[in-house]
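Trainee: Multiple structures are listed underneath, in structure tokens.
Please treat every number below as a calculation from the coordinates, not as lab data. No experiment lies behind these values; they were computed from the predicted model shown. Cβ atoms are built from the backbone, for glycine too; each structure is taken alone.
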Structure I
């Protein structure tokens, strides 16, 4: 039994590497053609293009892992079933469930690996890829500096601005500090606002205090129009995206929004998605194993067909549940777990129906 396990694991790893490489390569090629206009207009060195595309690879691989797992287990066990190897195992008194249970251990390992990659390599590589594209390829200067507790940027009038966060859906920014300096870089004025909203082409600051150090005065305003801040478009382009943050970074930013009284459902869903998505690797191997051991012998082609059907159904349910979470119909913590739970339960039912 141990020799057979090693044999099938080797076959699984072989197909897994082929499928994962193929899916990653297709995605990278698609990314190249998607950005081809930018590459052609800016004519960056080939090394920069290659660097940008390679930095996209970890994120692509993270999303391709579940489907590589599914196709690999379907093809490995499907071919064994086609050549009657599973029948021989049963005829000799062996258990196919026990033999192929090693794939479930592989599923756990892949889940933990995906969780590790999603928290370390993927966010860092995605941030670097975004920087290479904007700064090195498009030759745009970064306008926002990200720190752990705030965002810093240079105002249109040369002032220094600190904001706690940006609410994309509402064109609103959180607690804002604007520091204005004289030519000798002495602090001339400081403006503190609890929040600001983009109205009629300008930022309307609310609950404002203006500290004028030249005249030694402090003034308070319920509303104050500022021309120092850039348009909301800059924040949308420069803000870190959820895919560029790991769980703790996203949790810290979301907590900052929540403390300020704002709840961004999309960020909340993405937060729980970072924990739910890696489990898809185990679910895919589990349901793939249950499907192929309950099916009639059909070989690799039939297995690939089953994989495509399962993948489409999974992504359909996953996309719908995430959309319902983003709109508030489903609880944000529940939305990313719907698909793993549904397919996991279906896999359990089919797994216990496998005939020995």
Structure II
């Protein structure tokens, strides 16, 4: 009988629930005894919304865990110095979930390193200009952040390309990310869609009456929730906006009386809002994938999205949703006017979401591991 594989899981950080953390969760379910290595872990239970598995997991942090909050803005450089020094040569399998520096860990010739890449590091590549406009430092220090990023971006991009060569296999979370990996890292990858807890959003029992639109997400400039608010305000159609963020006050000021803002919504209530909506509006500026859109589909809601990035993998026009072509209020409004709920079958949309389930994710990861000759 072959001996069990010695497995390690690596991720950039564990400081809140997002798509990358959900991948870590599913990898942990596949290998519950594998230690999870990360730069920093915020153990505050308030941010994990019942993710009690973290309390039992073997989480191992780096020296960056001890840094004061005042230095956390400098973490990209410090992570780039730290992760390559973590040696996994005595492991059989390393699974990294990374959109930043975790992919750079050191492995030996007998170790299989599979990196699940959420995106090439955004602050070096496709969102560099956005970070230059708004580095997010305290007032008075943004000029220094811009100057430092401009001076360092060339060597950091070179470092990032070298780091991306370390994994033996690169997985992309969408065909869009696959294209970005090819463009920026000049290497091939396989597409495995991220795991979505579709069962949590499915309707059990009599379907609710559907009315109005819904959108959800962190309210930041690139999410472009302002387009949904403006378009629905002008058309005088109901819209529920779920979430919070730095743009919240701005969105409230531009909203009409037909817009409802919900900043503190339970997981159960989010599912109910998706289940009772005519459609989910997803106006994000080139999302790498878009887990929330799949959650809405699991609830039977079609998705109206900007025609670029991740949505190209799951929106089938007039079957699972609609596209709008430009990031403008006019373009989104046109799609909303053309939207006809009678064309869509909620049960078929919900069934389609099973293509993005955690079960399918685990099966595809296992298949990739079993086929690899290194093991």
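Trainee: One of I, II was used to compute Kirkwood radius over Cα pairs in Å, for residues 172-331 alone, and the result was 20.3. Which label is that?
Mentor: Numbers: I: 20.3; II: 16.2.
Value 20.3 for Kirkwood radius over Cα pairs in Å, for residues 172-331 alone corresponds to I out of I, II.
Trainee: Work out the source of -9500 here, i.e. which of I, II gives that when helix-only ellipticity at 222 nm (-39500 (n - 2.57) for each DSSP H run of 4 or more, over all residues; to 500) is computed.
Mentor: Numbers: I: -19500; II: -9500.
Label of the source structure: II.
Trainee: Okay, next question. Could you tell me which structure in I, II was used to calculate mean projected area of the Cα convex hull in nm² as 19.7? Before the final figure, lay out each step's value.
Mentor: Values: I: 22.3; II: 19.7.
Only one of I, II returns 19.7 for mean projected area of the Cα convex hull in nm², namely II.
Trainee: Of the structures labelled I, II, one was used to calculate relative contact order in percent (Cα under 8 Å, 6 or more apart), giving 13. Name it.
Mentor: Working: I: 20; II: 13.
The read-out comes from structure II.
Trainee: Comparing mean count of other Cβ atoms within 10 Å over residues 60-67 across structures I, II, which is largest?
Mentor: Details: I: 21.5; II: 14.1.
Top value of mean count of other Cβ atoms within 10 Å over residues 60-67 goes to structure I.
Trainee: Let me ask something else about it. Quick one: percent of Cα pairs over 24 Å apart, for residues 164-259 alone came out at 32 when computed from one of I, II, so which one is it? Could the numbers behind the result be given before it?
Mentor: Numbers: I: 32; II: 52.
Traced to structure I.
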